[in-house]
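A short reminder: the numbers here are calculations on the coordinates, not readings from a lab. All values reported here derive from a predicted model rather than from experimental measurement. Cβ atoms are built from the backbone, for glycine too; each structure is taken alone.
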Structure I
Amino acid sequence: MRKYKLSITLAALTAVVISACAPNAVGGGGTTATSESATELSLVGFAVPKGAHDEAQRAFAQTDAGSGTTWSSSYGASGDQSRAVANGLGADLVHFSLEGDVTRLVDEGLVAEDWNSGEHAGIVSDSVAVLVVRKGNPKNVTGWEDLVRDDIQIVTPNPGSSGSARWNILGAYGSVLAAGGDEAAGEEYLRVFFTNIAALPGSGRDATTAFTSGTGDVLISYENEAILARQNGEDFDYIVPEVTLLIENPAAVTVDAKPEAKAYLDFLFSPDGQQIFASKGFRPIDPSITVDNVEGANDPANPFPTPRVLQTIDETFGGWDAVNKKFFGDDGLVTQIQTEIGKQ
């Protein structure tokens, strides 16, 4: 635990490869480099941190270690992206929502077993689960307990494809435990929760798009996704619940990665890299890093308020192995509920 206490089809793979090869490679000036000395690196990641990586890659290209680097990138739902890499999509660096999406590549021999042995255990970005509501909060939503009201419709990604969905669902379930409820109460909550779901898009980014297009009353999201959407002109409110879940997103280089990819990963861990991610709404992985102003936050001068109770996967749920078996496996609680209610 880190010191921060607390067969994809050929058609689908082809689609991902096309995305990976799309013309979004960036260098020092934000354009594709053509110099023979340029080093093109490939990043495969979950959808949410694209804006942060775009800026970080430009900044990295201005350093000695990153001089001449350009990027081709593929972004999508975390589980889908991990499976694509396992099935042949090339990557120098992966950045996923869930630890299991990296360990899948460890099992395939594509990422080293010691990928998480460093100071931050491979975690590059932090966030918390928040509740996004319509401007002015017309349904008067204040916390997780309101999501099981009969007048609330929820938008959250599908846990079958999206890592952010799993964080969201665990945040909701954990709120029941924090209020003194037992596992039976948590199960009852999740049944009503899934009954109230209006849409289960494929990724966190798709969920934001569905909500901003008019679906649902509440979007469960990463805090950083809510902040970035507001930076990009979306006009909604978001609530950091008093009880919420710390979201920890891992990144790793692949075993055949170019050396510059490891240098870029080191840059992301650095204060400069973390400041860039903070500017896009991510909480710094090192709490000693001071963030003065974040556009789009509820309070730009104090963008990352401390929840009264901040739960973690390890301390609250016993780690991802236990979580996946209990909630998201073939016989897991969430899998069963989704099948019974018909929300899949």
Structure II
Amino acid sequence: MTAPVSPARESARHALVRCRELVRPHLRAAVGRLHPWVAEMAAYSFGWCEVGGAPAGAPGGKGVRQALAVLGAEAAGADGRAGVPAAVAVELVHAFSLLHDDVMDGDATRRGRPAVWQAYGTGPAVLAGDALFALAVDTLAAVPGGTGAVRLLSAALADLVRGQADDLLFTTRPWTGPDRVTAREYEEMAEGKTGALLGCAAALGAGLGGAPPETVTALDRAGRHLGVAFQLVDDVLGIWGDPAVTGKPVGGDLREGKKTFPVLAALGSPAARRLPALLSGPEHTAEAAALIDAAGGRTAALAAARTHTAAARELLTSAPLATGAAEELTALLDLLVGRTL
């Protein structure tokens, strides 16, 4: 028997759909301004077409960032349409980051389809990502008073690049010893790689909606906490999640040797002395997952996620936000990180 959906989760899902429908035509129009070949690669990355341009209904992303931008504008007391340029810009930047991430990480698939670099080639995928980034900046620059918005986006991009750089460098560091990656370093990386753009989305929407600087800052910080919490929950699901729900194989992160938060937290426990040896080969994935759990890795990750979720909720509660939008932002927060909390 299917469990009933809570009113808060239903509200969050409705907000996602409503914001996607509001932003979609503007996002399509922006992509349509690109070189036709580049526009096709961008459309393919969004799930709008197949290779060659034939229409497709492939599943795209949830549209979380664009929803945060629209709701940020509404939280400032403005019409959601005020946040559309911010929504388009952050969605373009997110797509750009995914195109380049797949190249850097060698990930061959994205949302169940060949990644853009697999479908079109590495060089074309990098070019498409560059075009999306340039288009995002142009979208904000065209907004009246857009200088401040471009500056906010640039700061978020600098943090995103810093987080991506740390994530890549983590793979070269040992599991144990003085040079090992700490859980704190991982949280800082996640804030940059995942949280910076989420915070930027809400802050940009609020700024374009006329919010005062302190409200813009509060929404930026809330989005950053959301990003870290989301990443920590994703790490838990990457080891122990149900493949039917996550779309990922059980223990996939362990087989790939990823330094995720549950692993790093467990390595600090004396109970995990055998863990580095188990992480050296994919044949020990199940045993490694059990040891990480026994050493407190899963518990530590979920506790940290709750801490960041509470911090985000406190920022949303204390900021002077329009009631309806504030409630939808809180519901969206719970939807995204409440999968295992």
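Annotations
- Looking across I, II, the calculation of distance in nm of label points 7 Å out along Cα→Cβ at positions 67 and 267 that yields 3.4 traces back to II.
- At a computed 157 (volume of the Cα convex hull per residue in Å³, for residues 75-178 alone), which of I, II: II
- Which of I, II leads on mean count of other Cβ atoms within 10 Å over residues 59-66, largest value: II
- Source structure (of I, II) for helix-only ellipticity at 222 nm (-39500 (n - 2.57) for each DSSP H run of 4 or more, over all residues; to 500), computed value -22000: II
- With respect to mean projected area of the Cα convex hull in nm², for residues 147-242 alone, the largest value across structures I, II is given by II.
- Label whose coordinates, when distance in nm of label points 7 Å out along Cα→Cβ at positions 51 and 155 is calculated, return 1.6 (choices I, II): I
- Which entry (I, II) yields the derived value 3.9 for mean projected area of the Cα convex hull in nm², for residues 139-186 alone: I
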